[in-house]
Structure 1
Amino acid sequence: MHKRRNILLVCIVLMLVTVILMALCSGVGVVHFDIKSLTESPIFWRLRLPRIVLSVLVGAALSVCGAAYQSVFRNPLTDPYVLGISSGASLGAALAILLGLETYLWGIGGMALCTALLTILLIFKVASMGNRMHTTTLLLTGVCLTFLITAIVSLLMALHQDKMESIIFWTMGSFASSSWLDVLILLPVVLVGLGVVIYHSRDLNLLLTGSETAQSLGVEVEKVRRRLLFFTTLMVAFCVSACGVIGFVGLVVPHCVRLVCGTDNRKVVPYSIFIGSIFLLLCDTGARTLIPPNELPVGSITSLIGAPMFIYLLYKSKRKND
C-alpha cells in the first residue's frame, strides 16, 4: 500500500509538471501569446492547443509501447520504430492516402493498424523460430523490414507524385497539421491502450523472467502477450495515422526511467506516460521554434537523440554478452 501511494504521488507530481510545461510551450512559437491574447486568438485554439495536446498523447503512447515491447520481447533495444512497426503503420497510411481513404473517419488509422499488425506478426514469427526468442534475429528482422517498407513507400511516392507531399508527411513525422479531430480520434485509443498496459504491468515483470517461469507463476503467457501486442500496436498505428513516423521515443524514455527507478514495470509504465509526454512536447516545441519561421520534422529531432542512445545500448549489450 505504501509503495502504491508513493507511485501515485510521483505520478501526480509528473502530471503537474506536464501541465505546466504544456502551458509554457503553448505560448512559444512564431506567433507568441500572452495570457490576455490566449482567449481571443483562433490560432491558439484551433492550431497551437490541439498540437500541444496531440504531442502529449503521442509521447505517452509511444513511450508505454516501448516499455511493453521491451518486456514482452525481453530486450531493452526494442521499440516501435526499431522493430519496424511504425514503418509498417506508415505503409498502411500511405496506401490509405493513395486510395482516398483519408476522408473517412477511421480510414488512415484502420489501414495503418492492419499493416502494423501484419508487421508485428511477421516479426514475432521470424524471431520465435524454434520456440525461442532470438534477440539478434528480432532486431535484424525489424531493421530489414524497415528498409523494405521504406523502399516500398518511396516507390509509391515515385509512382504517385501528386500524393508525394502527403506521404512525405507520414515518413518524417510532424504535428504541423494537428486538429481537434485528430485528438478526438486518438484519445480513446490511447486511454484504452494505456489502461491495458498498466493493468498488465505486473505480468510484464514476470514475462521478463521468461515464458516458462511466468507460466508457472500464473500468467497466461500467450493470452497476455497477444493482448499486449494488439493494444500497443493499435496505439502505434493510430499515432502514425495522426502525426506520421516518430522514432526512438519508445527507446529513450523507458530506458531513462529505468535508470532512475529500476526495472519494476509497475513504476516504469506509469512514469513513462508522463516522461514521454514531456519529452515529445519539448521536441515538438524545438521543432517549431529552432529555425523560425521554418519548421523541422519532429521525427528528425527524436532520431538525433535516440539514434546515439540506441548505439550506446547496443554497445553496452554487446559488452555484457562478451
Structure 2
Amino acid sequence: MSDTDDKEILTQEVRAFFKTIPWKKILTFMFFVLLSCIFWVMQVYRQKYEATLTIPVKYINVPDSIVFETELPEVVQARIKDDGATLFRYYLTRRSDSLVVDIRDAIKSTQDRTLQGRNLEQLIRTKLFATSELISYSPTRMSYTYALLRSKKLSVIYNGSVTLDAGYMLDGDLTTQPDSVVVYGSKASLDTLYFAYTVSDTLRHIKSAKTVKVKMKPIPGIKYVPDEVKLNIPVDEFIKKEVEVPIRCINLPNNLDIKLFPSTVKIEFFVGLKRSDNINSNNFEVTIDYNDIKDMNDMTIPVRITDSPDYIRTMTPIPSEVEFVLEQR
C-alpha cells in the first residue's frame, strides 16, 4: 500500500469522526455559556467594590536654600469605592497620575506648613472620577517644616576612574560641565568642604570621545545644585612616534663649557592621531643639571625630560644617560 493510500484512509477516518460529533448541541451549549458570561461580567461591573489606588506625589518649585526636617511622602494610598467598570477604567486610563504639590505656594498659603484635612482631600479628589467615593487615604497630612541653609560654591572633582580600550589614550584632561556646583548645608558642614566630589565610578572600555552624566557624592545634610554633572572624556586612537631632541645643561657657570656624548637623545612617545602632525622636537626639552655633576667622580649622568606636551605619553629617552666632559673657557 502506498503512502497516498494511507493518507486517503486517514483523511476519511478523520472526516467520519467529525461527522459523529453533535455540533448543533455543542454550539447551542457554547452560545448559552457565552451569554451567561456576558451577564456575569455585566453584573460584576454594576456591583460596588473597594480598591486602593497608589498615587505618586510630585513636588515642584522647591527652593534650593531649604531642607525639610521630615521626609516628604513619595506616594499617597487612596482607598476608594466604585463599580467594577469604573475601577477597571482607572487602570486603563492611568487616572492616578502624580499629585502635583507646589511647595512655594504651600509654604506661603499655610501658617503651620502642613497640607491636611479638606485641602489634602480636595487635592486627591482631582485624581478620581466623579462617581468614586473616597473612603480613606494615607498619609493624612504632609508637613513642609524646613530649615534655611547656607551656600558655598565648590569646584567639582571627578572621584572615579576611566579605563580605555587597547590602542586608545586620553587626548587631554577630564573636565566636568559645570566645573563647579553650589553646595547647601549648615555652616559647620560647609566649613569642612573644600571640593565637591562625584560618586566613585569606573568607566570601562572607552574607545571614543564621549560625555557621561555623573552624580555628586551624597553627604548627609548636604544638598548640591545641580546634583549631577557632565563628564567630558576626550579620547583618540594613538600612534607611536619619535623625535630627536638636543640635551641642554642648566646652571652651568659662565667660565665652563660642557661636551656631551651623545649631545642628543631619541624620545619615543604615543600621541593621538588628531595631534600627531602638530608635534615635533621643539615641543620637548631634555636637560641635565650642573649642580648634580659638579661633585661627581663618575663621567656619566642620567638625562631628564623636563618639558613635553601633556596630551602625549613619553617613554624613557634613548640613551637614558650620557657621558660629559667639563672644559675651562
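Upon calculation of mean count of other Cβ atoms within 10 Å over residues 165-172 from the atomic coordinates, which of the structures 1, 2 produces 14.5? The read-out was computed on structure 2.
Which one of 1, 2 has Kirkwood radius over Cα pairs in Å, as calculated from the coordinates, equal to 29.4? The read-out was computed on structure 2.
When relative contact order in percent (Cα under 8 Å, 6 or more apart) is calculated for each of structures 1, 2, structure 1 gives the greatest result. So helix-only ellipticity at 222 nm (-39500 (n - 2.57) for each DSSP H run of 4 or more, over all residues; to 500), computed for just one structure, reads -7000; which one of 1, 2 is that? It traces back to 2.
Ranked by Cα Rg over 2.2 N^0.38 Å, for residues 213-284 alone, which of 1, 2 sits at the highest value?
For this comparison of Cα Rg over 2.2 N^0.38 Å, for residues 213-284 alone, the top structure is 2.
With distance in nm of label points 7 Å out along Cα→Cβ at positions 253 and 269 computed over the structures 1, 2, the top value is the one for 2, the highest of the group.
Every number in this text was worked out from the coordinates using simple rules, so none of it is lab data. All values reported here derive from a predicted model rather than from experimental measurement. Cβ atoms are built from the backbone, for glycine too; each structure is taken alone.
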